[in-house]
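Every number here is computed from the coordinates shown, using simple stated rules; none is lab data. Everything quoted here is computed from the prediction, not taken from an experiment. Cβ atoms are built from the backbone, for glycine too; each structure is taken alone.
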Structure I
Amino acid sequence: GDTKLRPKDAKIPIVKLGDGQAMLIYATAVLGTGKEHAKWQSTHGVGYRYYPILKAGTKTIDPLDPNVPYCESHMQSTSTEEEETLELSADCVTCAKFREQYKVESVKAANDPTRIVMEFETDGSMTTKSVLLASLDILGKRFSELATQATALA
């Protein structure tokens, strides 16, 4: 075959298992050895966005209030600089609820670049609160180490 298509390590066996054959692998998990590797973290889908600002008529509304029927698809501004007037979708259930609650056909939407909304999901091994607190603790330690190293350079 093609010499480019070889295992990176010659000690990795490539075999075809016959009918009724299976591989049996024993492994040991060592606590703390994967903490530096992203693939072992308990969070995924991490992202952030600017805090949305929403106005219905003359009323400023907090779109992240759970009582506000906020539709990210139709009420999210794409501009960080300017306020946009966005028509509420006639086909969207959330927009219909918003229209009924606030008696408007459009909203003025903007983003506050001085505030962010962080979003992440967990794999269930830790609660979201535990993940956030542990992450902040780790970041605090790393920033402290960075400050120590920067001071040593001065």
Structure II
Amino acid sequence: MTPSQQTIEERQLPSIEVVSQRWSGSYQDTGKAMKHLYRSAARYAAGKAFNLYYDSEYKSDNADIESCLPVKQALSGKVESRTLAGGLFVCLVHQGSYQTLSQSYAKVFSYIEAQGYRPELPYREVFFKGPGMIFKGNPNKYLTEIQIPIAKI
């Protein structure tokens, strides 16, 4: 799927219950946080894992990230459980390597600006298909949905 084939949608997303781990580091370390969440709450999972990004710009190190796993109910134990607020989002499904995500982000932010919206934090990336725990898979087939919360101005 080339950037020109990608469809941008405005979507009202509901609030959801998640278990999460907030951490600081490199985007490539997401797998470690996800592994911890799945070990603690996999049997309660109610959707695809995703990251929340609290920085408005790309940071190669020390990015402020929260890894989340939607769950059926609030949990107590080794991981934080909370309700993540919904809202109005601009969404786009990116197919391909994580190295090419910046092209999809550029398309989303161009759309947001053209519509007269203001992007809000945190940004979300939902991992529909990515590297597995054991096998990396084909990066050209990874599916990641970018979800940017917006405010109308």
Where does the value 2.4 come from, among I, II, when distance in nm of label points 7 Å out along Cα→Cβ at positions 121 and 145 is the thing being computed? II
Candidates I, II; distance in nm of label points 7 Å out along Cα→Cβ at positions 17 and 65 computed = 2.7; producing structure is II
Matching task: 25 is the computed value of relative contact order in percent (Cα under 8 Å, 6 or more apart). Pick the structure from I, II. I
Determine which structure produced the value -5500 for helix-only ellipticity at 222 nm (-39500 (n - 2.57) for each DSSP H run of 4 or more, over all residues; to 500), calculated from the coordinates; the candidates are I, II. II
Computing log10 I(q)/I(0) by the Debye sum over Cα atoms at q = 0.08, 0.18, 0.21 Å⁻¹ gives -0.53, -1.14, -1.29 for which of I, II? I
